[in-house]
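Asker: These are the structures, in structure tokens.
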Structure P
Amino acid sequence: MVTYISNSPEDTLALGESWGRAASPGLVIGLSGDLGSGKTQLVKGVALGLGIQARVTSPTFALLHRYDGGRLSLFHLDLYRLAGPEDVHAAGLEEYLFRPAGVCVVEWIERWLPESESGVLTTPLRFKHVRIQTVGERTRRIDYDSFGT
């Protein structure tokens with residue numbers, strides 16, 4: 001696990017931007033954190049790193065925003081309004097979680113993260129799991145693990 005301390009929204013944006021620059025097709029980034037912790041700020045950075053100039057906003061009510069115009073498409077999902085994996089399946093979002101045609105970033109990933117019958121976490125082949133914790137007014141602790149990246 002890697003820990004990054006962000007001392008400002010600009011730091012969080014820069015971290016996301018570095019991930020976007022390094023991203024290749026099929027990457028899924030799952031974000032967990034309280035409201036206002038900086039999840040969407042991190043997604044904005046990923047978009048910048050991909051070369052996307054569009055204004056990035058949270059898709060809380062739409063569930064999904066797609067951004068094109070960069071070197072890869074960005075699929076931005078927000079699962080806040082969904083109760084669990086069954087709702088994700090019913091909404092038809094699994095294709096973005098397992099086979100994105102670009103990069104997929106998922107806010108509230110804990111609403112999905114299914115387990116296999118053996119109890120092992122079933123994740124996409126290339127997955128970065130990110131946990132954001134609010135430490136202070138502008139300070140965030142960002143812990144992440146990467147699998148298959």
Structure Q
Amino acid sequence: MLRYRTAETSDIDYLVPRLRDADLQEIQAASGMPPGEALAYGFVASDEVYVGVDGEDRPLCIGGIGSADHLSAIVWMLASKELEKHSLPFLRLSKPFIQDLNNRYPILTNHVDERNTLHIRWLRWLGFTFINRHPHWGTEKRPFLEFVRINDV
């Protein structure tokens with residue numbers, strides 16, 4: 001059984017050695033920071049941080065939201081390799097979760113590494129639109145895709 005709860009800093013320590021390779025590449029390409037440092041930064045910089053956990057409360061993914069203003073917010077999520085074993089429950093929970101965030105913030109946005117094809121497919125499935133390709137993004141100057149989800153209010 002998969003569920004979400006408020007993240008704790010100890011979840012970062014658990015997830016860092018378990019992150020998907022594509023997520024590790026994205027962290028490196030965007031920030032150049034070590035994964036633990038990047039997650040700690042995201043934890044502190046976000047208004048809310050959640051972790052998806054299995055039936056034994058083991059973290060499978062972590063994500064947050066940081067408001068830019070009263071209308072828009074930046075969303076992010078990184079996942080462990082183990083999340084794949086829980087893909088169907090994760091998909092079932094993620095749509096209403098994102099809709100709830102989008103009800104609070106009519107504009108959700110961020111950027112994703114173009115190589116992170118699984119997250120790109122998931123974002124499309126959630127109703128995000130890709131609005132711009134940045135060919136030289138982040139510290140590695142790699143292609144990143146800018147995405148947005150706008151809730152009609």
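The numbers here are math on the coordinates, done by the rules we state, and not lab data. From a predicted model like this one, the values you see are computed outputs, not experimental measurements. Cβ atoms are built from the backbone, for glycine too; each structure is taken alone.
Asker: Consider the structures P, Q: one of them gives 2.0 for distance in nm of label points 7 Å out along Cα→Cβ at positions 25 and 49 as calculated from the coordinates. Say which. Please report the intermediate quantities before stating the final value.
Answerer: Numbers: P: 2.0; Q: 2.5.
Source structure: P.
Asker: Starting from the value 33: which structure in P, Q was relative contact order in percent (Cα under 8 Å, 6 or more apart) calculated from?
Answerer: Working: P: 33; Q: 23.
The read-out comes from structure P.
Asker: On distance in nm of label points 7 Å out along Cα→Cβ at positions 17 and 41, which of the structures labelled P, Q is highest?
Answerer: Values: P: 1.4; Q: 2.4.
The maximum falls on structure Q.
Asker: Computing distance in nm of label points 7 Å out along Cα→Cβ at positions 33 and 129 for each of P, Q, which one ends up highest?
Answerer: Details: P: 1.8; Q: 3.1.
When distance in nm of label points 7 Å out along Cα→Cβ at positions 33 and 129 is computed for each of P, Q, structure Q gives the biggest number.
Asker: A value of 4.7 was computed for distance in nm of label points 7 Å out along Cα→Cβ at positions 89 and 137; which of P, Q is the source structure? Write out the running numbers ahead of the final one.
Answerer: Numbers: P: 4.7; Q: 3.1.
Derived from P, not from the others.
Asker: State the single structure among P, Q that was used to calculate helix-only ellipticity at 222 nm (-39500 (n - 2.57) for each DSSP H run of 4 or more, over all residues; to 500), giving -11000. Provide the component values of the computation, followed by the final result.
Answerer: On the way: P: -7000; Q: -11000.
Derived from Q, not from the others.
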